[in-house]
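Coordinate-derived values only; no laboratory data. Since the structure is predicted, the reported quantities are computational estimates derived from the model, not experimental observations. Cβ atoms are built from the backbone, for glycine too; each structure is taken alone.
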Structure 1
Amino acid sequence: FNGIRSHGLSGRSLSKGERSLLGAYKQVAVEYMDKNIGTLVPFSAFYSTIETFLDPSIRTVIGYAENNEKLNSYDVKVLKLLFLIKYARGIKGNIENLSTLLIDNIEASKKEVKEQVQESLSKLIRETLVEKNGDEFVFLTIQEQDVNKEIKNMTIDSGEITQRIGEIVFEHIYENSKFVYSKIYSFSFNKLIDAKVRGSKKNPIGIRIITANYNLVEGVSKNYLKELSDRENNVIIDISNQDNYIEEIENILKIEGYLRLKGTLISTIHMEDIKTKKTKERELRLKRAKFLIEEALRWSEIYVSGSLLNIKVKGLVSRINEGLRTLIDSRFNKINYITEFIDNSMELYNIVEADTRQRIIEDNEVNKLALEEVNNYILTSNMRSIKLTVKSILARFTSPPYGWKELDIQGILLKLFKKQYISIIYANEVVSSNSNDIVDYLVKGEYEEKVIVISREKVPSKYIDAARELIKELFGGGSIPNDEELLMKYFKELGKEELNKIKDMTFNYSINKGYPGKEIVFLGEKLFQSILNIDDIQEFFKYVYDLEEEFLEYIDYVDNIKGFFYRKENNTVDLNEKGEQRIIFDAATDILNSFEENKEFIYDSEIEGLVEELYGILRMKDPYNRIPQLPPLIEKYNNRVLDLLNKDITPAIEFIKACKDEVIENLKGYDFYNEFEGKINEDFENLTKKTLCSKSFPVILSMYKLGEKLKLRWLNEFTLETGRGNIAKVLSVRKLVKDEKTIKNYEDIELLLDNLRKRLNEELKEDTTIRLV
């Protein structure tokens, strides 16, 4: 009674306290006084005791029910009971309480009463006189009926229901944003409700909840869900066999929609009271929906990778975790190939600095399976001409079936690089194994798409052996590296030094093309220049192997060539000092050049024999053993030439003396004799000395001409000195007839005289006197 009065549903005349209760008991007792023994007074009987005091809106609802042909008296009795307990604290309007309060006979069957009450409640709900809130049933006033009808008629999209289920599941039930698979691995996962995605869908695995709404759209069966779980990297959780949470969430969304619509409108106190109740109802329904979903999840069927899981644990979070673990074990079935992990990028430098056995993955190798897996992938991709970058490799091995950490993948790449299974290429250049930037190329994001990874073909052992032997033969060995790349680098460094020596030797051939060993030196230049231009390791060692014979040929001859050009002492070549053999060779070359200049004037069998011997040695391919024979030959040649020169010098000296004597004889007729005699003697003395010093036959021959010219010059000088009007022109008879042939007959005499007459006529001018000497 107090509850009814406090909610303003009764008139002013309703008594308070015990008096009102006594009156109610008396009235009901009178009504039932004639009933049979065993009769019980149902709680609904007390409605009549207050009916006259109730607000008309309440009596109207009861009256409507009494006059409704679809309802019977028992239905009305249930409705009255619901009104009486509507505001009674501590009494829930559930079927259990309602059945108890409506028992009207001590012999009545509780089960039958419950069934009868359930049937009446269903009818009352259909007539919108009562609403169900969970397991409770509530009497509705006219205003509440209007509100409920408005709420019921609100349209809710199934997608909104799905979204709210997702919110409840992933924000209030399974709140983990990542699944912790182990101390090392944790996985972010996609979240799906039916076909609707919550948030990102970029993760490799996910959880997909199948609700009763999904069943309405696509139809759900075990086989379908098995196939679905096999197609997707998702844990499929089926809660479609229960739908009570759907109804609850639909009612929640309708209430929320109504409250949003009416929230800002001014209304009566009673209407505000209804909205407050609806807010509380929403909260209760939300808790109930969460509970129903939790129960559905707890008893749900979970499918992973085409199989229905038999999960014994009943904790719903544990069940979901078990599903994720099974999914990861299935989809990431190679995740355990990594057994030792890298915690930070600094550990990568330890791999770079470690002493690594090349081209071998030991049976007990750390992360052996991962090394083989990555190496095989790179090898296969190269065979298919697929370009691999660091980014594409990381993308593959962080995805199923691997799921490895990026640092661990980078560590695997470094180990393969150190073991020479792969090559790293940046800016079209192969990165050296001792590069300081190798870790940056693999770790830093700026290089991920620029750094290329290729499989490195193993260099055949015969190629390596050939290179090592050539180093020993050519450079004396030393500490030869075992590492293929370092061996190539070592060979190149030595080759570069050798090439510098070769270039110095090639310059010598521009000085003297006749120097020996030219073919060998230029062969060496070609060989060593070629290896310096090769960056690919496989190509480098194959080149060395294929041209091993050429290298050996160079090795066989180059020591003699170096010993020829440069001073060599204790197997050390001094590039700054000429070799003794070269000095001798140059001397012999000078002799032969001199011979070529004088051979028209030399007719001597001994000289010709010596020249032939000199040419024979200098033109040899390998003259080095014969060069010691050159100095004696040079000496013989010089001595013999000196003899021949002396023979030719004597008549030349006599001719010069005759020229001088003729000049002196002419000078005696002049009074300036004393003035010119000393100078004349000096000029002819100088010419005589020059003749005596001549080492060339053409020079000796030219002394005749010089003597003749000197004679004519002085004779002309005498003529000028006399100062006579007619100047005598002095002509040399030798000059006039120098081009004439040998006289063999009279015809030659006539020809000579004709030519002489012609030349004299050319020289003779008016007032000119010719003087022949």
Structure 2
Amino acid sequence: MSLGKSLFKMFGGAIAAGTITALVLTPVAAIGAVAVERTDETMQSNIDDLTFGTTPGVSTILDANDQPMAWIYKQRRYSVPSEAIAQSMKAAIVSIEDRRFYEHNGVDLKGNLRAMATNLFAGGVEQGASTLDQQYVKNYLLLVASDNADEQAAATETSIPRKLREMRMASSIDAKLSKDEILTRYLNLVPFGNGAYGVEAAAQTYFAKPAAELNVPEAAMLAGIVQSSSYFDPYTNPEAVTNRRNEVLDAMADSGAIDAEAANNFKAEPLGVQEQPGGLPNGCIAAGDSGFFCDYVMKYLDEKGLSTDTLTAGSYTIRTTLDPAVQAAAHDALVQQVPSSTPGVADVMNVVEPGRDSRKILAMASSRDYGLDLEAGQTVLPQTASLVGSGAGSVFKVFTAGAALEQGYGLDTMLDVPTRYEAKGLGEGGADNCPAGTYCVENSGSYASTMSLQDALAYSPNTPFVKLISDVGVDNVVDLSVKLGLRSYKEAGTFDGEASIADYFKDHNLGSYTLGPTAINALEMSNVAASIASDGRWCEPTPVNSVTDAKGNEVFLDRPDCEDAMDPDAAHALGQALSKDVTKGTGSDAAQAFNWNTPLAAKTGTTESHQSAAFMGFNSRFAAVTYIYNDGTSVAPLCTSPVQQCASGSLYGGDEPALTWFSAATSSDTAEEGTLPPAKNEYRRGTAASLGDQYIGRDFGVAEKELTKRGYKVLRQYVSGNGAPKDQVVRSSVPTPLKKGATITLYVSDGSPAPRPAPARTVTPSIPPVPQIPSQPADSLADSLRRLLGQ
């Protein structure tokens, strides 16, 4: 190098050194005027974050037993307090990175001046001299505060403005925080390689122990890695790591942290790292069979304002509602009936706990394995909680029956069961040879010509329910299904990309709704069951009990209030109406196969052409729907034993769907502890008939006033010859369905006396003739008399 250049660099170094000294000691505003590009407000914000902010860590998802299910993170970091970090670790990092740490005020002016001069003379970066405070600032801006590549580049650029910002912020935090707090924050922040951020994760990664248990050579190795975590990798570059560790041990001896003899002894030890670096699965793949539930947790929290980015940027603890025993029982039952390798077919099940004020999801399972290996039949599609398949079939008769019970029908109300039913105004098509503009439906099998509403639910003929939905109204049936839980049916675009499913069926008044011909969300269907089991009260199904942040504060989740969807007495009656399905109906064979004897409301369902099938079952403790459907690229009829795609379907809801349900339910205690509330007597006959009965014997004027107030019209019909006082109601006629504005006929006495009963006819019994005794000798006559007298 020429003498001129050397003098120039010396001159430049002197100027630079003087400038640094002056700028570090000037106020922030002065620095900004000279070189700092950021505003004072931005710098102050960064200082506040450096002083009080948190660092990204691992968010943990726990099951209902507080056992980890999955972990979500961007940086695998576990922030720990000072007392959870070994003193050897603190001594090692101070000895090698900033020996004057406890002496300076965040910026080592002597060191910076020396480094600046050295670097200028060398024509490049030869010496760093950043204090631990400065390193903390730099790493925080890089790893925490940067939202994009430009900000990351700005945090690490080699420039005087960046260095000045860094020094000023380091000086500020040193004035605000104790040395121990700065050191703890630093050790919790910096990267240690192999995906470990912070000393706790590093200790677990390399030595499978907490940071509190690190010994001197282990702490020295970790302290040496900080300089370049990618280069100093004990698995790929053990020699360099050993040399660096020994360098740290020497520095510890020089600083007095250990003596020279101990340092030499420690140098002779191997690195002692575990065979493979310890890691932590990231994401719901780690949840295994509970992956679908984990995925739903993430979706649910995102809708509540806790996005995946938020969760991965903070150390949140998410306590879920998942019951591992119920989850295992559901998953085992599903794969037993439909193995995960079954081409093009899936079996899903959600278990929801009934409750008037909350609705916990206990299990969410699929016969498919959760994962990314498509060739192995894995999937990450949200099968359990999205609109899939061809429909739940006759399970939708539950909604028609529920609407009928609300409109005056009873469990014992008799329904006509024609072999074929043709309806005008309910759409068109259906069964073969259906006239234009007509909706036609036929029964699959032979049935009695009439049966009660309860029997119709148990044996499931189609024709009475199409007639019933015509009577009670398609709108009422659809609205009830939405209120009970099919909330996605009212979302725009769910039918054809524009209209909602609910609006489409209501706008076109389609009677086919009662036969369940559209895709369902299996979680929503399970919640329908839970709503009926909860006195007809809807609550949002939730997978999360609580969320707490890194400081242990509970995070608010905006949950909707529960809503009354049905009258509680009507809901109880509906549960009882469905109870015959598992004793004598279409679900009875499956129930008997598992020796089921617990009260249960249930309904089977199968769609046209057997393209999907379902089973709903619930009581006070357990509500679930199992659903088998085509989940591949082609849709085909489904056959039973084993479940598979086939040319002509044979799968019914009482087959594998019901078997899946009972297999899962009998493998956990929850379902078999449940009950069903009894139905009130008026729901046996029907509230319409019962409404009229309550006015019998009462004055017509009073009855008319009360019924009019309740929204009905009243027709008076006089009858004679009953002997009741004039205007007393003697009988009634109430129409079904009973709707507001309906006319109720009350038959009242005209006051005429009852007909006098005809006098009883007196009948005089006839006297039998005296028997003629033939002439006999005297002694013979005496013998005869003795015989007559019993002597």
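So Rg and Dmax of the Cα atoms in Å, for residues 60-499 alone, computed for just one structure, reads 35.6, 123; which one of 1, 2 is that? Of the options listed, only 1 reproduces it. With Cα Rg over 2.2 N^0.38 Å coming out at 2.29, pick the structure among 1, 2 it was computed from. Label of the originating structure: 1. For the read-out mean count of other Cβ atoms within 10 Å over residues 348-355, a value of 27.0 was computed from one structure; give its label from 1, 2. Source structure for this number: 2. Where does the value 0.25 come from, among 1, 2, when FRET efficiency 1/(1 + (r/R0)^6) of positions 564 and 748 (r between Cβ atoms, R0 = 30 Å, to 0.05) is the thing being computed? Corresponding structure: 2. With helix-only ellipticity at 222 nm (-39500 (n - 2.57) for each DSSP H run of 4 or more, over all residues; to 500) coming out at -19000, pick the structure among 1, 2 it was computed from. Matching structure: 1. From which structure (1, 2) was relative contact order in percent (Cα under 8 Å, 6 or more apart) calculated, if the value obtained is 11? Traced to structure 2.
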